[in-house]
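So, here come the structures, one by one.
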Structure 1
Amino acid sequence: MDLEIVDVPEQHRYEARLGAAVAGFIDYRAAGAERTFRHTQVVPEFEGRGVGGALARAALDDLRARSLTVRPLCPFVAGWIQRHPEYLDVVTPG
């Protein structure tokens, strides 16, 4: 599966795209240098194929590259970060 993960700021979300199909997304709120990840959703036909994890990793890599931080209110992303502590540096302190 060749996913493309893109930030779509006008819709306040990162999207996982497979060709023309949106396979999933992370919804966020932007405030200065912080992004609050509120909800992650994977389209049912793509569940169980690693879309959520790929989406979390790519979104966090993008934030790190742009010197932004994340407040992971979304339970999926918060759990993913707990399992991948190498991403704790991207989490908003406090």
Structure 2
Amino acid sequence: MLSQGKMIIGSIPKLPAKYAVWIMPLLLSGIMSAIISMINLWKNLGWIDGFFSKWFLVWLFSWAIAYPTVLIFLPIVRRITGLLVDMSPPEASR
């Protein structure tokens, strides 16, 4: 009998680690654009009828812009972070 790898849900297998560079920005940009678009819509229009359906459309549009933006700027932000933060591993205490 073949052993199965780790599963997400049911029989859906987890993606290989190489896809993390695409999945993490996708999830992060989705969460951030959802929160920001909801706050902006609420601030500008208040709790109007059909708020969540309007928000969902605004969010999808925002996410379509946010995800490629994150993919473009993430390497630049990593380099700037490397200039500001000592990324060397901490020395082991004796």
Structure 3
Amino acid sequence: MWDIFLAVGIGFLIGYKGFLKEKGIKLNSKLQTVWLMLLIFCMGVSIGRNGDIVKNLPLLGGKAILFAIITALCSVLVVYILSNLFLEKEGGK
């Protein structure tokens, strides 16, 4: 678990100190997309191989949709609130 915190901390410091130039930022963005797709693929393989999950998919599907909708709505709400608190308005000062 500490290796995850260490990786995030190092990434934060690299981003905060501005060690990546524009080309590095674009490459980082593409790598994030590739690794995210690989992670989602691996999760799909794990779910597909788990017989219990596949058998209970109709029951789990409804709960999953509910959790996904609630999570998305709460995320949008939090971003909206934080944006209004911390970001400057366009056309203003």
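All of the numbers you see were taken from the coordinates with simple rules; none came from a lab. Since the structure is predicted, the reported quantities are computational estimates derived from the model, not experimental observations. Cβ atoms are built from the backbone, for glycine too; each structure is taken alone.
Percent of Cα pairs over 13 Å apart, for residues 13-60 alone computed as 61: which structure among 1, 2, 3? Intermediate results must be reported in sequence, preceding the final value.
Numbers: 1: 54; 2: 61; 3: 69.
Considering all the candidates, the number was obtained from 2.
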Legend entry - Origin of the value -8000, where helix-only ellipticity at 222 nm (-39500 (n - 2.57) for each DSSP H run of 4 or more, over all residues; to 500) was derived from one of 1, 2, 3: 1
Legend entry - Computed 12.4, 39 for Rg and Dmax of the Cα atoms in Å - originating structure among 1, 2, 3: 1
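Looking at structures 1, 2, 3, which one was distance in nm of label points 7 Å out along Cα→Cβ at positions 45 and 69 calculated from, given that it came out as 1.9? Mind showing how you got there, number by number?
Working: 1: 4.0; 2: 1.9; 3: 3.3.
Working through the options, I get structure 2.
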